[in-house]
Structure 1
Amino acid sequence: MSQKKIALRGIDPLALFGAQDSNIRVLEKELQARITARGNEIILHGESDQVLHAERAITELVHMLAQRGDLHPDDIKTVVRLTRQESDQTVERSDLGSAILFTKSQTIRPRTEGQRLYTESTQKNDIVFAIGPAGTGKTFLAVAIAVAKLREHEVKRIILCRPAVEAGESLGFLPGDFREKVDPYLRPLYDALNDMVVSDKLKRLLESGTIEIVPLAYMRGRTLNNCYVILDEAQNTTSLQMKMFLTRLGANSQAIITGDITQIDLPPRTVSGLIQAQSILQGIEGIDFIHLTDADVVRHCLVRKIIKAYEKFGEKENQG
């Protein structure tokens, strides 16, 4: 007899299990394997070939559920039939346990060792700092983790914020009211969400306040309960702003703080709250610091080369 545990992330397990585990019962009948559903986990029991087939079928059903939003008993029977003839070598889906979120166009999962450590840390700690250069997926993965938590009903809201710090262009010279002035600073957060949530649903979530995207200044005085909170571009916070943000965290809430300490846009002689936090908060249980490097860059291949080139230039400048 063989046993296999499958962690379900980025989907609503109830949609997979069916009302009163009805989909599980259909699967058991079709697969001739015993299936136990526990929270966000499925446990498969049976002969090794039965367990392997069950894992392949469930993987396909999870992708189908992510694309369509629901499952029908006939879908389950069809998937079981189609996967019955597949061998291990023909299955291209990766292990479900590594997936963070399923969308209509892609499966979001860690692609480097640093990203794997990053996502694992968010499962173990309530506050995670992800520090690294551009292109390492800091923000994208943070948003994916938050959306997965919302889908799984582990939190009720997502709050995303950024400091509206000027990088060579003054807010006062930008057109429009304050909201129109700060929206460009928040655009990367909107872009990440648009990749993960269908537009109509995203609009409803934003209008209802289930997902909120705000400048960091709007966080003052708030207590955030049952939330997943993300602070992006944290290298551009002051010490007081970082403390203010971290002390907003309420009951059943978690936070990810992302930043690149090589791209600080604060005024000269202003200490970055992100840099300071590394020395103040190091060693506190429940808080973790993950450092990503150019080896974790997942954007265009040239991004990694650009980062390394600037690092070498900086070293020469310092030596000079």
Structure 2
Amino acid sequence: MHRKVNAPRRGSLAYRPRGRARSISGRIRFWPRFEGVPTLLGFAGYKAGMTHVYMIEDKPRSPHLGKEIFHPVTIIEAPPMLVCGIRTYTETTNGLKTLSEVWFEKPPKNLARKFSLPDSFKTEEAMNAMSGMMDKIAEIRLLLCTQPELTAFGKKKPDLMEVKIDGSSLNERFEYAKSLLGKEVHASDVFKPGQFIDVLAVTKGKGFQGPVKRHGIKTLSHKARKATRAVGSIGPWHPAHVMSTVPRAGQMGFSQRMKYNKRILRIGSDGSEVTPKGGFLRYGAIKGEYLLVSGSIPGSSKRLTKLRYPARGPAITADGEPQIIEVSQRSMMA
């Protein structure tokens, strides 16, 4: 009599299909709704590294409420971003489609590495044309450009990021976008300490890896034929087919990932307050503005990190700015 054997499947099916990201800078595909005055819903910075802080626990229902706790944090250097353009979208049966664009006429020289405007482009004429399409506009977004020359790790080519403006009426959002064109925006203008955000970045690339490391399957016995770090069987003889759910070797890492509900513990303007002795490994010292974000975030050091208002905020939150007692500046080489 045949006895039915049940066994748990081996290998994680999370994040399928597993492959490389299209770009080293992630893409935000969804923007949450915001009620209130016109506000930018995103920002960008460069991941510097991690350290830890000692702070007063202010999370409700925590057993350590009001006590001093140890908490790991990630430091993101966030120099001011330059508003170099306005882009509007219209609603169609196939979703949002680009309607019109406005760019400022005299961009800095370093922006020539990223884009060049036609000689015939006139900002004032494009702005007047955009204002005449208000009945067709569904969304207004700003094109923000990073300024990596203000950091210490030596990057020259800036990164562009599209950020949605939400809140209030469409006309007020349009006037808000016009007032920012050609100006700098700081992280403190978009976020505030204690706020929860979503963090998007591309993870570290680990190259071609086997199924044990890539999917977490169990290794075979040392008596197994040919290999121990392999799948016992990739499929039956009949039908002779390998299912997509079988853990196989392949590219690992370098994938776009979103971390939800990361809390901003501090927004500072003096990088020496959080830079360890000797600087961060593979990054250096932080020169200017920075964000302290709770926990870890995807990506390697120097990688562009995009920040967004939370799509689904936590049910229980702590109010106000957290009380940080000390930020560890111990040398990373120690």
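Tabulated results
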quantity	calculated
Answer label among 1, 2 for the case where relative contact order in percent (Cα under 8 Å, 6 or more apart), calculated from the coordinates, equals 29	2
Which entry (1, 2) yields the derived value 2.6 for distance in nm of label points 7 Å out along Cα→Cβ at positions 103 and 255	1
FRET efficiency 1/(1 + (r/R0)^6) of positions 79 and 215 (r between Cβ atoms, R0 = 41 Å, to 0.05) derived as 0.55 - corresponding label from 1, 2	2
Source structure (of 1, 2) for helix-only ellipticity at 222 nm (-39500 (n - 2.57) for each DSSP H run of 4 or more, over all residues; to 500), computed value -2000	2
Origin of the value 22.1, 73, where Rg and Dmax of the Cα atoms in Å was derived from one of 1, 2	1
Which of 1, 2 leads on mean count of other Cβ atoms within 10 Å over residues 31-38, largest value	1
For mean count of other Cβ atoms within 10 Å over residues 55-62 computed as 14.4, the structure of 1, 2 it came from	2
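Coordinate-derived values only; no laboratory data. As the structure is a computational prediction, the values presented were derived from the model and not from experiment. Cβ atoms are built from the backbone, for glycine too; each structure is taken alone.
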